[in-house]
Structure I
Amino acid sequence: MGGQAVLRWVAVAPGIALRGRLGDQAIGFHPRCGLQWGLVALDALLAPGVHMIELIATIPGGQKVTTSVPLDVNAGDYETETIWLDSATQSLLDPALIRAENQRLNVLIAEVAGPPLWRGPFQRPMATPITSLFGTRRSWNGGPVTSYHEGIDFDGQIGDEIHAAAEGRVILAERLTVRGNAVFLDHGAGVVSGYFHMSELDVKPGQLVQPGDLLGKIGATGLVTGPHLHWELRVNGRWVDPGPWLTRGYP
């Protein structure tokens, strides 16, 4: 289903380097137990149907062998919600502001690399109720549906603690225009988590954190209607639903 991360295991001979591609998405592979595994991010707007993953194996001596494997993608079953903003907050929907912030973050996230730092399922960054799910299509102030929710929202009060969902390295901790006070963690293997709208930041770039470490506190900064935590997960630069990562380990 679109909006999910799909795990793929491949058996290859020792000494062979493997990489993959789905459209313009680069897929890294990592050795474990005599196999290699990679994560494929299915965009929430990816058309249903069969998509081909290209696998490129580089054998000792530099020769490359390419093959393709099919991946069947089902349509996502996402709801629609309307969000009402006051005039001051609505100004943050300016496409130029959003585009500039996204471009900067995309460059930052594209630089992440290396082996996975996490093990097992991720932890909830907060124990409070979830108020909005990933993939929900969104209308702003009753207008047409123009976007979808790129993460999960947790309820809370200003000052409630926000914790790291998994081991990672802080790659950003600062005030952003649309996302407010934000923290991004690099978990390795192309996996990055984001925590937005904070009132307080308690980590710095370059810092290594463990699951449950304090990242900051809930706030109402940026594009919000009230205090909450927006938590998101990106794989290979694409947004995926963080929910399944709370109940299963990848790999």
Structure II
Amino acid sequence: LRDDFRQPPGDVVVAVGEPAVLECIPPRGHPEPSVSWKKNGAWLSDKDERLTIRGGKLMLASTRKSDAGIYVCVATNVVGERYSQPAELVVFGLDPKQAQQELAQVAVHLQEPVVLPTGAVRLSWTVERQAPFLQGYRVLYRLRGGRWEEAQVPGEREALLTDLRRGQDYEVKVQPYFHHLQGPDSAVRALRTPEAAPSAPPRAVSVASNGTSIRISWQPPPPAEHNGVIRTYQVRVGG
């Protein structure tokens, strides 16, 4: 086995009942090594249906308090074996009622959205009454009257929405959460993205001529490609 582990496992903290994943990419070798795992010095049993090892990654579908311990990734081939640095899996008990009560006290104040000329929307919010059971925030958005969708939020108190359709009315809100539990939504904010030229051409274009005149007809682009209100069409004729 050559070199060190390309990715040794790191410590993981989860609540009881949640899935846990310990990553491991073994060293390179000839032949390529297989990966197995030890917990507290003993080999893990493959009889546990909650446990899966795939590509070196150890996955526990639903953790128990008894899963807590020190885990080591072991790379093995015909030449020998190599042990990774140890990683600790911490599984803590969670009182759902207490967590929900704490989350219910969190107040999120969503500021007025800032609509950029590019069509992206910048969101920011403030928070009152922080709670110990608070993992993060979900940004939810929808076309007015439509179904809520969730946006990825890499920031702690801000987000940038970039995949919105142009010339449309949207509603946005922010929701605090802790794992599968959620706190009260912020107030809903309304916004309209700037219009732009249609992103698709007219459909069913036809041209008819009687020798002295030309008749051109067409259907508008698909509604999702309008990017606002289509007010005029330009017809250009070349000689």
If you work out mean projected area of the Cα convex hull in nm² for I, II, which one comes out largest? II
One of I, II was used to compute relative contact order in percent (Cα under 8 Å, 6 or more apart), and the result was 20. Which label is that? I
Origin of the derived value 1.00 (FRET efficiency 1/(1 + (r/R0)^6) of positions 168 and 208 (r between Cβ atoms, R0 = 25 Å, to 0.05); candidates I, II): I
When mean projected area of the Cα convex hull in nm², for residues 8-87 alone is calculated for each of the structures I, II, which structure yields the highest value? I
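Laboratory data are not the source of any read-out in this text; all were calculated from the coordinates shown. Keep in mind the model is a prediction, meaning the values are calculated, not measured. Cβ atoms are built from the backbone, for glycine too; each structure is taken alone.
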